[in-house]
1. Identify the structure, out of I, II, III, from whose coordinates Rg and Dmax of the Cα atoms in Å was calculated to give 14.0, 41.
2. Going by distance in nm of label points 7 Å out along Cα→Cβ at positions 19 and 43, which of structures I, II, III comes out largest?
3. Comparing mean projected area of the Cα convex hull in nm², for residues 27-82 alone across I, II, III, which structure shows the greatest value?
4. Can you tell which of I, II, III yields -23500 when helix-only ellipticity at 222 nm (-39500 (n - 2.57) for each DSSP H run of 4 or more, over all residues; to 500) is derived from it?
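Values quoted throughout were computed directly from the atomic coordinates according to the rules given, and no laboratory measurement underlies them. Fair warning: this is a prediction, and the values are worked out from it, not measured in the lab. Cβ atoms are built from the backbone, for glycine too; each structure is taken alone.
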Structure I
Amino acid sequence: MNSGQKIGGFTLVEVLLATLIIVVATVPIMNAFFQGTRWTAESREMIMALNLAQMVLEKLYDKEYDELDASEVTEPISFDEYPQYKYQILVEDNGIEGIKRIKVTVYDADTMKELATLVTDRSDW
């Protein structure tokens with residue numbers, strides 16, 4: 001071999017430096033993916049809770065006005081099809097004659113964390 005010829009390749013320092021740069025760049029990107037997955041799961045749960053609350057409100061709209069007992073608060077009730085969620089109904093007078101306020105709150109059944117609340121007014125007109 002000639003001593004004047006340069007042999008191609010990378011030194012150990014160059015390889016370690018390149019590896020360090022790749023790791024430093026990859027960690028935040030992976031963290032962003034994991035955070036995005038977490039947000040997607042939370043959004044899915046919130047949308048499901050809102051849909052369930054809307055379903056309960058629609059069932060209450062089918063009742064006659066006089067069937068809605070003001071100052072009625074139910075204990076948290078499980079959904080038959082979705083046992084991981086519970087809901088609570090509050091019916092109260094809102095201060096104007098002939099109008100009742102209906103509040104439906106959906107909870108996580110395990111933690112009883114409030115996931116969604118819908119409020120509407122119902123009149124007897």
Structure II
Amino acid sequence: MSNSGSGNQGITATVPVMVVAEHVGADDERLARALMLSHLSAIYIHHQLPRLSALCAATTAAMGAAAGMAWLIDGRYDTIAMAISSMIGDVSGMICDGASNSCAMKVSTSASARGKPY
């Protein structure tokens with residue numbers, strides 16, 4: 001699965017949400033809704049960046065995943081907004097150097113940051 005044309009962003013927006021869905025025992029429909037929230041949030045946030053930006057887009061996918069995970073855990077708007085806000089405060093400003101090994105490390109860092117709000 002990809003997001004905004006990137007496999008790393010797709011992995012970042014998908015896998016953590018699937019893990020949380022399994023943990024909370026979500027059915028297929030709830031998982032699909034959480035994944036849609038994750039991916040659409042990531043796309044929306046990514047769209048707010050300038051066309052040419054040095055900022056790492058994997059972090060925007062992580063922000064979307066935080067939204068999907070928060071929805072699965074709590075479902076309240078306030079919780080989702082706080083999860084996204086926490087991610088913005090934690091990982092924004094990370095510089096992109098292309099899809100390489102360092103990109104995978106940034107995905108890992110973003111995944112670690114997603115768990116902090118919970």
Structure III
Amino acid sequence: MEQHDKILVYTFANGCSGSTCYPLATFKRWAEENGYKLYLVTVGYNNLGATLNQQVNLPLYVIDYKAYHTNMRGKYYDRFLLDLLKNEVNSTEIVHKQNASLYAFEKGKLTQASNDLLQLEPKFVQ
């Protein structure tokens with residue numbers, strides 16, 4: 001990830017249908033318009049077809065639960081986020097209190113964390 005000045009990591013469950021689960025093309029568009037490299041990270045393989053059917057033409061990453069020595073999604077997801085945020089002083093607080101799925105980095109430093117693309121700066125124009 002250090003190869004890019006601006007990075008957006010979106011973590012999600014395949015087939016997500018909540019109010020902040022926009023089509024992956026929406027995240028791709030925001031990232032492109034704002035100069036971010038987008039990493040799409042799904043938390044598992046369940047309902048993978050729903051994600052693949054969106055055909056966003058970007059790599060799709062899946063958290064390797066075996067690397068975290070557990071198959072319990074909550075545990076390996078938190079451990080993944082702690083790894084992602086390992087350079088942040090308050091990484092544990094971010095993981096346990098913010099409930100974010102979007103992590104924006106600039107030059108390796110976390111600049112934004114949110115659970116809604118519409119809350120990121122600059123604001124998304126639909």
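1. On the way: I: 29.3, 104; II: 13.0, 40; III: 14.0, 41.
Source structure: III.
2. Details: I: 3.8; II: 2.5; III: 1.9.
Sorting by distance in nm of label points 7 Å out along Cα→Cβ at positions 19 and 43 in descending order puts I first.
3. Values: I: 5.8; II: 3.9; III: 4.6.
Once mean projected area of the Cα convex hull in nm², for residues 27-82 alone is tallied for I, II, III, the winner is I.
4. On the way: I: -15500; II: -23500; III: -7500.
Answer by label: II.
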